[in-house]
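Read through the structures below before going on.
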Structure I
Amino acid sequence: MIDLYTWTTPNGRKVSIMLEETGLDYHVLPVDLEANEQAGAEFLAVCPNGKIPAIVDHDTGGTPLPLFESGAILLHLAEKTGRFLPGLERPSERARVVQWLMYQMSHVGPMIGQAGHFVNTAEDKIPYAIERFVGESMRIVGVLNNALADSDYLAGDYSIADMATYPWIEAAWEPFTSMSEGKAEELAALRAWMDRLAARPAVARGMAVGSGN
């Protein structure tokens, strides 16, 4: 059994998608970010950084493993199940998956997250910050679109890189494509990739975790 500490954010949904795809038994422990539950002692004992998602893997053959950082969790679950990440005997294919996973962790999430903060949350609308983070987010999305022009998935086969990236693009799609006429058509390859993922039953279930659906 795996305890999943999560909330209805893109980072949280990465892990619930992976758990649904692998069929591992898991128990959801909601961490209400609006109530600041991520700062509570119980959660900090699992994740000292106070950020969701986090897991405790009780099926390790020994001491339960607490783990935080969504990318690390995805890698652990992929190694645990032998799914959605090529093994060490396929180093080039494995490296491609890790490459796109790191791209999500270092670029897609941070930039889109900052864009959303300055556009939607910040009390002071700072033009430079909005232009900076929205512009960089759009560039990053364009890189994804180009990568998908000749491939159904980011690293060739469906992988944890797609699971990590999809919730962020799904959340950002409408605001980004509404910013300029023709943007949705410009990102046609990315839209087709989104539709492929949305059609996967495990993705739909993972996206609904914690939402009451």
Structure II
Amino acid sequence: MMVYGNIERAVFIDRPNRFIARVEVNGTVENVHVKNTGRCRELLVPGAEVWLTASDDPLRKTAYDLVAVRKANGRTVNIDSQAPNKVVSEWLKDRDYDRIVPEYKYGSSRIDFYMERGNEKYLMEVKGCTLEEDGVGFFPDAPTTRGVKHVRELIRAKEEGYHAILAFVIQMEGVTEVRANVKTHPEFGEAMEDAARAGVRLLFLPCRVEPDSIRAI
């Protein structure tokens, strides 16, 4: 389980840019770092309940990181873009792999995880899903050329004999499926379809999400 320390409740005001949000915390307005460069438009709306973690770096310009938000439908959504890889790292420890290597250099990319089990070799790319509509998750919430590139690398890896996995960590409860957000990025949808046809495994990891924690279930 990934657990945050020093969690504090706040109220979202606005987001001047993709890195910074203004929130009201403990009766004062603070600029805080948003740990997600995606759009999060349906999440970060004025008045939304959000949760922050205090930074222990005295040199930082912002004292807090914004890591979670309560959506209008009541779902708590973890929006920390670093959380999915940490969740998967913990999850993989219980999967009986002989070797696990994060940030593995393959082709012109760094794939999130390389694993071995006996003579079998695996490559896994991890994506975090924070966008939900009617109980279905969608990815991405903003165009991602890098994401398309990684999916294409997985297709090539599959052709070269690897077990290739595209894993979606669902950063909210009550959602078990992720589809390509073709309205936002048609090219990612095409890449995801090609990957499925090529035999790349599409893995959906539902999570238990609290304001101060997230883990795969």
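Laboratory data are not the source of any read-out in this text; all were calculated from the coordinates shown. This structure is a prediction, so every number in the text was calculated from the model and none was measured. Cβ atoms are built from the backbone, for glycine too; each structure is taken alone.
State the single structure among I, II that was used to calculate semi-axes √(5λ) of the Cα gyration tensor in Å, giving 32, 19, 15. The read-out was computed on structure II. If relative contact order in percent (Cα under 8 Å, 6 or more apart) is computed to be 26, which of I, II is the source? It traces back to I. Taking helix-only ellipticity at 222 nm (-39500 (n - 2.57) for each DSSP H run of 4 or more, over all residues; to 500) from the coordinates of each of I, II, which one would give -16500? Computing helix-only ellipticity at 222 nm (-39500 (n - 2.57) for each DSSP H run of 4 or more, over all residues; to 500) on every structure in I, II gives -16500 only for I. Computed over structures I, II, mean count of other Cβ atoms within 10 Å over residues 83-90 reaches its largest value in II.
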